[in-house]
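Values in this text are rule-based calculations from the coordinates and carry no lab data. The model shown is predicted, which means the values in this text are computed figures rather than measured ones. Cβ atoms are built from the backbone, for glycine too; each structure is taken alone.
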Structure I
Amino acid sequence: MPNFLRKLSPTSLGVAVMLLGMLLFALNDAMGKWLVATYSLGQVVLVRSAAAIIVLLPILWKAGLSTLVRIERPVLQASRVFFSTAELFCFYFAVAALPLADVMTYWLAAPIYVAALSPFLLGEKVGWRRWTAIGIGFVGVLIALNPSAASLTPAALFSILGSAAFAFMMLSGRQLRNTPDTVLAFWQVVGAALAGVVALAIAPSVWVPLKSGFDLSLLSLLGIVAVVAHILVNRALKLADAATVAPLQYTLLLWAVVFGWLMFGDVPQPGIIIGAGLIVLSGLYIFFRENTLKRRQGKQTNQTVDDIV
């Protein structure tokens, strides 16, 4: 580790690592948008997933490959793989036709969907304050979507479907807390790779011959960069409190605007900017409110234990 990083406190290092992880995620998304303009969805997903599996295998080998088969709640694991694969295909379909910032705006609404569904699927309690924030978040989604005959394109609808699939993936992840992150990631990329194979088997004519070794490197980098970004985010959450680093996920939107402008000449429309602002504010409030309630519950638990002792 460089000397200047050794001098940072764990919290400062966690912030730096999280920001780098978000930058890599945004870079990965921008590369994906560029590649799906030339290559088919199945092709991009297959090569991306194969590269990710190659990166993950040494990590899993060190941890013990037996962890791959001794997994908790197999049906829920399979559901998570299904939603993660659907989310990936929807993202690439949407980003092929829409500006990167537009698609990222819809995806950042996923925590709002999670908060709205958690009372019904997870039995969690949501008070009026969070319901108000959820409502504001949905208004932001509607403003960004600007529903009309002209704006409700297939790409926009796939953006909504993809962000909903991402939300269900997050919900299932909450129920699989005992499964190591590397195991979750492995089966996630395996599911995507199988879906890519199926897509190409159904329509083999969509396979586009690779134009150069550089393109193959970029396709492979999609998987490698995504795995590294996931590792960085997990490390950040271990170095610093979630309340400190988790809100930094919204820097994805900033990078999406920057990469969209630099690489594709995209400029966000006013509706997207307003909608994104409401979604970010709503998501931040929901996150901090949930953390406040967790701290209060922890204090009440400690007080009860102290009284018993």
Structure II
Amino acid sequence: MRVAVLDDYQQAAHHFADWQGLDADVTFLHDHMADTDVLAEALHGYDAVVAMRERTPFTADRFARLPNLRLLVTTGMANPSIDLTAARRHGVTVCGTQGSAHATPELTWGLILSLVRHIPAESTGMREGQWQHSMGGDLHGRTLGVVGLGRLGTQVAAIGNAFGMRVLAWSSNLDPAEARGRGAEPVSKQALLSEADIVTVHYKLSDRSTGLIGRRELSWMKPTAYLVNTSRGPLVDTAALIDALVEGRLAGAGLDVFDQEPLPADDPLRTAPRTVLTPHLGYVTEETYRVFYGQAVEDIAAYLAGTPLRTLTP
């Protein structure tokens, strides 16, 4: 079996699993391939592919261009960028792995603290010989708005409570009693955005949730408020967010996710004011990679042995 491991940006995948223990020829590909023709040529002749989250979509057209593909392993147990119906039609088994439940909430608070205390700017100033040129804000006593109180949002809310913040929560199907049990006050979407000093987004991306935070929603936020998104880029209207930042209608934004990834070098977000940007690091930790790649190897070994798999189905 020939196996291709995609989007190994840090050239680190080979460190986190026993790939040599597989009865397979494994190739690690480090550069992202956005073009379908380039991807089809690179993966021609491979029987199995390991995909990192949603970095590389697998559409019906791409499955049709990969006639030798028999096994697709994605890190995580859900991947909306894979057309599972098309995979089944083309005879491709799709498997997943577990992941870390803590890495993204931890990064979320890294972004929040970086924004509120101006840590990146002050760090840069120190290296340039400066000393104390900004004034940070406090978290204690301020209001945190959590958009999406699921597995990750609940952890973010708990940390907000630990900081002594008032925590608000909203989602389209939020149960008020459940929200209160998780330490958050259930409110309407408009109330959350209007009252929160920090809004953090933890929502699943779908056709319905695309643009969840749009121009109207951004207009509800206070000009002293910050927006943080560690979920998925398209949940926030990027053009509307840039306008709000440029026009001074938001204090700042912390973004780990983007409409297009990797983010193009000339993307206007790279020069937008009062932003902290990280390259989708939410799940990028050593422990997460041990789980991702370790279980990917297990999936491939199980497929070769004909034993039960962590299969994803439409």
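Structural remarks
- Answer label among I, II for the case where relative contact order in percent (Cα under 8 Å, 6 or more apart), calculated from the coordinates, equals 41: I
- Which entry (I, II) yields the derived value 2.3 for distance in nm of label points 7 Å out along Cα→Cβ at positions 25 and 89: I
- Source structure (of I, II) for FRET efficiency 1/(1 + (r/R0)^6) of positions 41 and 73 (r between Cβ atoms, R0 = 25 Å, to 0.05), computed value 0.25: I
- Structure responsible for -9000, with helix-only ellipticity at 222 nm (-39500 (n - 2.57) for each DSSP H run of 4 or more, over all residues; to 500) calculated and labels I, II on offer: II
- Comparing FRET efficiency 1/(1 + (r/R0)^6) of positions 137 and 177 (r between Cβ atoms, R0 = 25 Å, to 0.05) across structures I, II, the highest figure comes from I.
- Origin of the value 0.5, where distance in nm of label points 7 Å out along Cα→Cβ at positions 201 and 241 was derived from one of I, II: II
- Of the structures I, II, the one that 21.2, 63 was derived from, the read-out being Rg and Dmax of the Cα atoms in Å: II
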